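Since every read-out is calculated from the coordinates, none of them should be taken as a lab result. For clarity, every value in this text was computed on a predicted model and none was experimentally measured. Cβ atoms are built from the backbone, for glycine too; each structure is taken alone.
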Structure 1
């Protein structure tokens, strides 16, 4: 996982949550005010950006950290590649 990739994930999180700065990588999104709907919006934005799809049982939740989200996204991208 590169710093550019993490930056892209953070940019989406910042945009979707309307934050003035980056959330801590190791703190749950709950700590910056995210709720379940915010998690869905972040997930949809990440799916659109990286052309992947989360299953319903693997959906993002506000108790996940940005680093956990980036790690899961990396795994999804690797699964989607032929």
Structure 2
């Protein structure tokens, strides 16, 4: 999984999320701390799978595997719908 070129993330505060800017469309998105974590994980681990992200999220936060799986699935779907990811 890989972010498309031209995606910039600015983290406001680790517990408060950040802002994602898509230079291709000129769109800004306010993202929460979980979304920030996932974006940063994808940036650092280009060959990551959804399962890799779920495991990393469970290691970083006090969250059970099913909740993490649901959250990651929803967020990845949202990022795909916004055309932010390359397959």
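Where does the value 2.0 come from, among 1, 2, when distance in nm of label points 7 Å out along Cα→Cβ at positions 29 and 45 is the thing being computed? The correct label is 2.
Tell me which of 1, 2 gives 0.5 when you compute distance in nm of label points 7 Å out along Cα→Cβ at positions 37 and 61. Only one of 1, 2 returns 0.5 for distance in nm of label points 7 Å out along Cα→Cβ at positions 37 and 61, namely 2. Each of 1, 2 could give relative contact order in percent (Cα under 8 Å, 6 or more apart), but the derived value 36 comes from 1.
Structures 1, 2 were shown, and helix-only ellipticity at 222 nm (-39500 (n - 2.57) for each DSSP H run of 4 or more, over all residues; to 500) at -14500 was computed from 2.
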